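Pasting the structures here.
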Structure P
Amino acid sequence: MTLDAGRFRRALGCFATGVAVITAEFDGAAHAMTANAISSLSLDPPLILFCPSKKARLSAGLNLIKEFSVNFLRNEQEALANYFAGAWRKPIAPTFRFVPGHCGPRLEGSLVTLECAMHEVIEGGDHWIVIGRVVHLHDGVEPHYPLVFFKGQYRDIDMRQGVPAPDLAAVEDEPPHIFYHN
């Protein structure tokens, strides 16, 4: 049975994500791309991953990249998300600035920046799985209101106080509980 690609994409779109701009320097220039396929991978060591398409311009230089930054976007940075995704249709680029970071250029004004050393690149279908070791964090401008992507559109989130999640790091390891539904 073949899975319908459009239906698969719509299903994945139901998972709300943050939006980031990945920045790296190679060939003497700063390169950037928008990404929402980003995940934490490990706390010890601190590893994250992002997954660029093999067709992305940044992918052409992956073998040259030794470090990169993951810049989480603020809710008012939708224009930058579109610009670095190649979806900007206006004649003048939105205002942005790359500033020097510990691991090459970072995007000024981001929510938070994770500065990373390249750890590993793994093939993953029509994308690469790029793993970085986080070596520095840069806290961005308050308030921290993230740009969110859900069902193919940028969204705002309700910032009202919710119920705190349990601190699972403080819980002793216990056997998993398996529940069956008939």
Structure Q
Amino acid sequence: MVTEIEAIHKVLAVLEESGIEYMIVGSYAAGLHGFIRTTHDLDLVVCLEAEHVSTLVSALDEEFYVDSESAREAIAQHDMFNIIHFDAGLKIDFWILHNDEYSQAQFARRECAEMEGIPAWVATAEDTILSKLLWYRTSPSERQLDDVRGILEVQKGSLDWDYLNEWAAKLWVAERLADLGKRPQE
């Protein structure tokens, strides 16, 4: 039986070998920067072009359910598609990188971190906080705020508050960030 982490390693290896840039976001990123919580899906932001789809499908289709048409449609619409590992049951969402200023800034700031023994590209702690606050605004869930609280607690003195405050204001999440009671006194 293949474990979830083995399935993740397989996908990340295929992306690396194919030259497809990616960034781990969502709960896995929050767990790397804050407190780990159980999740059975992985969210990736990817720089995926239509010409990559056949390579991705052929490398993964023995172990994963992969719908090439859904992938092509997601690329065309700058949306998302997912794949599911047959044995592990792990769902991996592939979010196509958007062209807006924040998405580009976030992707440019991604950092290499160790994930269960392998290097992986991950959203920074600051960008994970901002993304979680954006998700909370769209779909309020205490889980999003708990992830933010965890990152704020674990990363305490190492966060770039100038960056956080600037983007929180631009993204209309500054009030929520302040509500968490962790914003430094100005």
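Values quoted throughout were computed directly from the atomic coordinates according to the rules given, and no laboratory measurement underlies them. Just so it is clear, the model here is predicted, and its values are computed rather than measured. Cβ atoms are built from the backbone, for glycine too; each structure is taken alone.
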Candidates P, Q; P(r) over Cα pairs in 5 Å bins from 0, in percent, for residues 113-152 alone computed = 6, 25, 24, 18, 15, 9, 3; producing structure is Q
Work out which structure the value 2.7 belongs to, where distance in nm of label points 7 Å out along Cα→Cβ at positions 17 and 41 was derived from one of P, Q. Q
Computing distance in nm of label points 7 Å out along Cα→Cβ at positions 105 and 169 for each of P, Q, which one ends up highest? P
Here P(r) over Cα pairs in 10 Å bins from 0, in percent has been calculated and equals 9, 37, 34, 16, 3, 0, so which of P, Q was it run on? Q
Taking mean count of other Cβ atoms within 10 Å over residues 97-104 for each of P, Q, which is largest? P
Re helix-only ellipticity at 222 nm (-39500 (n - 2.57) for each DSSP H run of 4 or more, over all residues; to 500): value -2500 computed from one entry in P, Q; matching entry is structure P
Among P, Q, structure where distance in nm of label points 7 Å out along Cα→Cβ at positions 9 and 73 as derived comes to 1.8: P
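A value of 2.8 was derived for distance in nm of label points 7 Å out along Cα→Cβ at positions 65 and 121; which structure in P, Q was it taken from?
It must be structure Q, since only it matches.
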For mean count of other Cβ atoms within 10 Å over residues 1-8, which structure out of P, Q has the highest calculated value? Q
